[in-house]
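Student: Structures incoming, each one as structure tokens.
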Structure I
Amino acid sequence: MPLDLVVDHLRARYGMGGTVSCLPGEHDDNFLVDSAGERSVLRVVARDQEEERDRFVLALLRALEGSAIACPALVPATDGAIDLLMRDGAGHERRSWVTTFVHGTPWSELLDRPGAAAVVGRGLAHLDQCLAEAPAPSSSGRTPWDLTRPDGALTLIDQVPLGSDDGRIRASLLELQDTVLPALHDLPRQPIHNDANPDNVLLQIGGGVGFIDFGDAVWAPRIVELAVTGSYLADIGDPSSPDSALASLIHGYGSVVALRPDELRVLPGLMRGRLALALGNALARAHYRPERAEYVLRHADRARRRMDALGALNEDHALMAWRSTGVKT
């Protein structure tokens, strides 16, 4: 998306001037806007995204307005509109919206800090409590990041070369499809953020937690939220230890939202599935868009280490350790 078109759109529809810069992203186009000292973010949705997805995401953002959760707030255009169409450099119409900028230090910069995982776990649980009350559509459309629909990923990995990663990715996705999904049927479901990774979680002064980038939100079993975030901690210490960062995250979440034993039981398989999905999607995008390979594969090696750590997990020991942290089940 050419910057001059973005600048013209912001001036014409929002009355915003100032400076505009590109933000990193794997699918959509995102821009940081600094206008009269106020920061905001313009999101221009990828052409191939279903409109149903956008309606779902916007409904969640509207539902969180006025809550105690630090997250992006929708900024209306001068005529009050929220979801706007704009033309890209090829003349194609794409949906877009502007949100406020959320301040804080990315959790990724403090991932090894003692106590941070528990703080994030509590913040994530509070977020899910708010999302559970959101009047969002019961269908969130299709996204490649939906753990409850691994069929798309299984089809995708048959179409691209995965090299030495083929076995581990395929095994985890088949476990997700054949073993984990049937165990999810009776678990609590709700809208979830679905991508509270360390770059999308912000630690704020005073102990608060902020969340950005709701673009992958889905309607799913609540425990998927914890699995997504927990997968990023699998290589920090022994994940089966009650002293691990993963156990701290689970304890923090469970101290706010009571976790059922059957939710904890599916956590390992869900985390393995998430990492397989992340690595498979990254390899596919690098294959189809080689000019962006360096960016989309930047976390691939760490994803492999996390998959190895969870592959070696003694699940019975891990479940005992996680319960021993004082989780309210």
Structure II
Amino acid sequence: MHPAITNSIIRYVERKEHVIFVSPFKVLQQKIFRFVFRVEFIASDNHRTDSWMTGYNGTGGYEDVKIPDEKIEESLKNVIDLLSAKSLTPGEYDAIADPETSGVIVHEAFGHGVENDVILKHRSKARQYMGKRIGSNLVNMTDDPLRSGAYGFYYFDDEGILAQKTKIIENGVLKQGLSDHYSAIHLGVPDYGNGRRENFTHKAYARMSNTFIEPGETPLQEMIEELKDGLFVIQGTNGMEDPKNWGIQCEAKMAREIKNGKFTGKNFAPIGISGYVPDLLMSISRVSDIFQTDFGGTCIKGYKEHVPVSVGGSYIRMRGRIS
């Protein structure tokens, strides 16, 4: 192991959910096992200390926990590279975003703005764009509570509606938002089962589950080779929604420089992505055939409503303001 590695942390959490829904019209029951498995490496060179985390969140149990050796080796390399990473000169860049980063963009920069309770209150710009083009033909964005193994999986929501897949964007056109029962009735739209509550003492709100850009047809290696001058952005970490103005503000751990289709060995950290949602979605020119929803965590609505969701999707090639 590299001498700069100073510590490592392994975390495993398992939770069993047993939900019983009773109303005058139906009785439903579901049992879901969720787990979080994380391996974190911490490195220091006496000038800088940083960390890198790998692992995944999902539904299942300990028997489903498998992290390939190459993923561990990749994480060790990444945390060492962080120590020498430089600050990036802010500007417009062509970039490939990995599934963690594209997932954060989908969730934070766009997903919250298509929750129909927000749209109903006129707090989202999405309302005036329904049925209109907001992205390139390659953008197909879906929320799917029934995605097997994903951290945000469930059979029915907390209002007793059977879960269904929602096609949010189809070939670049904004089709529909995510509904709780109240917003579905008042907007006159289908209720596909996105009414979720933190627990039985909390109100149900329209929430995401497993939200992602669906896979395309381009191999990742081809995407890299096509990039003449740009960045490979990895491990999206967080962001902030702006439904009213459709602004983008997301962060990632690191970006690797690409010149003429090859990595140069230069790395930049930390990374910020900003801009305007339609501009970024319209700039997407490639979507990978690789698709991952191994990542996830807790989504917070407002300041207190916590529900499990997955974050992930496909590699995307885009152009945006990156710093």
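Student: Given a computed value of 22 for relative contact order in percent (Cα under 8 Å, 6 or more apart), which structure among I, II does it belong to? If you can, show how the numbers build up before the last one.
Tutor: Details: I: 18; II: 22.
So the calculation was done on II.
Student: Could you figure out which one of I, II the value -4000 for helix-only ellipticity at 222 nm (-39500 (n - 2.57) for each DSSP H run of 4 or more, over all residues; to 500) was computed from?
Tutor: Details: I: -12500; II: -4000.
Derived from the structure labelled II.
Student: One of I, II was used to compute FRET efficiency 1/(1 + (r/R0)^6) of positions 133 and 237 (r between Cβ atoms, R0 = 35 Å, to 0.05), and the answer was 0.70. Which one was it?
Tutor: Values: I: 0.50; II: 0.70.
Label of the source structure: II.
Student: Another question about this same structure. For which of the structures I, II does the calculation of mean projected area of the Cα convex hull in nm², for residues 245-300 alone return 4.9? Can you show the working numbers first?
Tutor: Numbers: I: 4.9; II: 6.0.
Among I, II, the structure yielding 4.9 for mean projected area of the Cα convex hull in nm², for residues 245-300 alone is I.
Student: For which of I, II does distance in nm of label points 7 Å out along Cα→Cβ at positions 13 and 85, calculated from the coordinates, equal 2.4? List each step's numbers first, then the result.
Tutor: Working: I: 1.1; II: 2.4.
Going through each structure in turn, the value belongs to II.
No value in this document is a laboratory result; all are computed from the given coordinates. Every value quoted in this text rests on a predicted model; they were computed, and no experiment measured them. Cβ atoms are built from the backbone, for glycine too; each structure is taken alone.
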